[in-house]
Structure P
Amino acid sequence: MHDTHRIVGVHVTDRVRRAGQVQQLLSEYGCSIKTRVGLHPVNENVCSPNGLILLELFGDEAPCRALVDKLTAIEGVEVQQMVFEHS
């Protein structure tokens, strides 16, 4: 059996302006997202304008690739991927 682990990091700058577009895509491709973790610096006085979302994708490669492509097309969003092949 051939299996793949796809981990995608989504760095969002200016979360206030970009979060809606990013969230819309994550909802649209929700069936391809197995795990989602959101990280952003925060303290008592400040909530950071930047954030990082880690996604574990699964399923057919085409929708996963489409999600990555659409996220990458958003200004202020950087996407990086790690793909681990298991056999």
Structure Q
Amino acid sequence: MRVALICIDKPGSLDLRMANRPAHVEHLNASGVVELAGPFLDTDGAMCGSLIVLSVESMAEAEAWVAEDAYTMAGLFSSVELREWKKVIG
């Protein structure tokens, strides 16, 4: 199954994001379940959230992936939504 993670940063947390970015990117690459990932951008072009699509066996696996991510552990996000997603194009 595919799960889309829609994560929104806490306001004013760009420094926290940047400090934890290397560990976050390592988690993205090392986990083997990330199909695509990238940041949301605010009106000034600064990163302010994340969209990540995981290919996992269960929602519980997706939840565990999120819990182990550096951004989550650092308290970066004001909200995290996990939704099952069906790939149609791309």
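Throughout, read-outs are computed from the coordinates displayed, never taken from laboratory work. Keep in mind it's a predicted model, so treat the numbers as computed, not measured. Cβ atoms are built from the backbone, for glycine too; each structure is taken alone.
Brief remarks follow.
- Read-out distance in nm of label points 7 Å out along Cα→Cβ at positions 16 and 72, computed value 3.0, structure in P, Q: P
- Entry that produces 1.04 once Cα Rg over 2.2 N^0.38 Å is calculated, selected from P, Q: Q
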